[in-house]
Structure P
Amino acid sequence: MKKLSSLFTLLFLSFFTFAQDQISLSSYDKNSIKSTYLNETRDYWVSLPLNYNDSTKYPVIYVLDAEWRFELINKIVFDQGANKIIQPSIVVGIPHIDWEKKRGVDLTFSQSRIEYDGEAVDSTWYNTENSGGALKFYNYLIKELMVNVGNRYSVNEHQTLIGHSYGGYFGGYILSMDHPYDVLHIYDPSIWFSDGEVTKKFTSYKRSNNVKVYLTYQPIPEFHKSKIEEFIKELKKDDNILLDVQFYKNETHNSLFLDSFYRGIKITNKFDE
């Protein structure tokens, strides 16, 4: 609690200072894309760094589950970038149209027959209505959204993806694909999904480019934890994976998010003079 209190105090003081220069932290761009891959229109949200200028090229931090995470992350990134703790960055929030159904469809590549605690389930739990559409979402993300962001804003080649839970599973899964990210944040990922398919795919994929991976997790339930640790074991074997791991013994699946991001972004995206 003391750690979180100190963080919010820091952010408040920083925001007060910036407010004196009449900077609105609550404002951000709202854009839309008519997606060919998803066959629907999708929104995305963009927060710009302090003193954004088209003559400067900026890293981009892409945030899955933007409905929950965008406001928090854009304020931390704005503050830490302005204070030269991390690289000043553009933050892109990626929301879902219908969280209860679309989130699972967007972020998973299959229909699992096992639950997070190891219990076997059938098609009434995971089916095409709530899961298995992530390849379409991946193509939208890479071939439409990132292209649109690059056309609208002044960006460089430094691309970070932030994912938690299903979003962490998504980040782990695309390590076995030809993705454009040089940094992946994977917080308490659902590696249990489809009985560890993320790990199985990773072990059979050969990559040539380096990727920074910041992975955090907590211990409950045991099956969930064991699947993550199997994945970590394989990540450590790959010389092209620059891995940092943080285990939160006393946090929960949701409560570890804030500290995961606050610590991790200063490791993977630190400011370079």
Structure Q
Amino acid sequence: MIESNFLNWLLSIEHPILDFFMSLFQLICYEYIYFIFIPIIYWAIHKQTGFQLLSLFLFSMYVNSFIKDVFMIERPEVTPLDNGYSFPSAHTQAATTFWGYLIPAVTKQWFTIFACLMIALVAFSQLYSGAHWPFDVLGAIIIGAFLVYASYRSLDWTGGMPERIKLSLWVIIPVALFVLSPDQALFSGVLLGAGIGYHLEQTKNRMDIKVTFIRRVIAIIIGLMGIISLQTIGLYLPDQVVIEFIYAIGIGLWITYIAPILFVSLKIYGQQGNKIGV
């Protein structure tokens, strides 16, 4: 009752200008938009941070979808939506995971304030649109923050782990996640492909992103063109979980290994230990 009254009050203060900005904010913070932002970090800013963030984000979205299917809480009736269950808010958890992970990585006060503001605005937009109960948003923030904390803590004991063990985990964990919940084949498949691809990138290709800004922009354009092409192909694939899983593996491999191979082959990037003209 309290949550329903709060949502009704929040919807009562709606204004066309606020509606426009909240709708725009929801669009640019849609969880799949991060599949553009995170590869850019991997390809052109910091490879290790990009991979760790990609892995965490995929796992976080898997957890979000899994929890939704377990609790099956309906969305508020004030604005009926037919796109899944309510708890926890995927938009809010995605923002908390993404921006929360970057706060310790960037370690700048202005960025911390900006990141917290982004999370708060996403959370507010979900309430203002009537898409979620307040508990959905609060739960998403708690889950996302916990996963970020656990991710950083895990780095303490995985840092010195042999590469063979890491590779085994990058294979076993995503496959186990797929078996546990085949409906989340996209997230577990991309996680599997990304883990294998990152191992191959580190041992075989070793792209060096310390190049000029123009070269990085070219690499980003090529990489994003690949993702768009793969997404287009995915529209024509049969709606079967095994095929979706294999397709998702391809996306993960493209992000962490195939695209970097192209960058090096086209002389956009060099390899660590070698130099190219910059």
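Given a value of 3.6 for distance in nm of label points 7 Å out along Cα→Cβ at positions 180 and 228, calculated from one of P, Q, which structure does it belong to?
The read-out comes from structure Q.
Between structures P, Q, where is relative contact order in percent (Cα under 8 Å, 6 or more apart) highest?
Q
Assuming 3.7 is distance in nm of label points 7 Å out along Cα→Cβ at positions 52 and 76 as calculated from a single structure, say which of P, Q it is.
Here the read-out was taken from Q.
If helix-only ellipticity at 222 nm (-39500 (n - 2.57) for each DSSP H run of 4 or more, over all residues; to 500) is calculated from each of P, Q, which structure is the one that comes out at -24000?
Clearly, the read-out refers to Q.
Between structures P, Q, where is Kirkwood radius over Cα pairs in Å, for residues 124-203 alone highest?
Q
The numbers here are math on the coordinates, done by the rules we state, and not lab data. In this text, all values refer to a predicted model and were calculated from it rather than measured experimentally. Cβ atoms are built from the backbone, for glycine too; each structure is taken alone.
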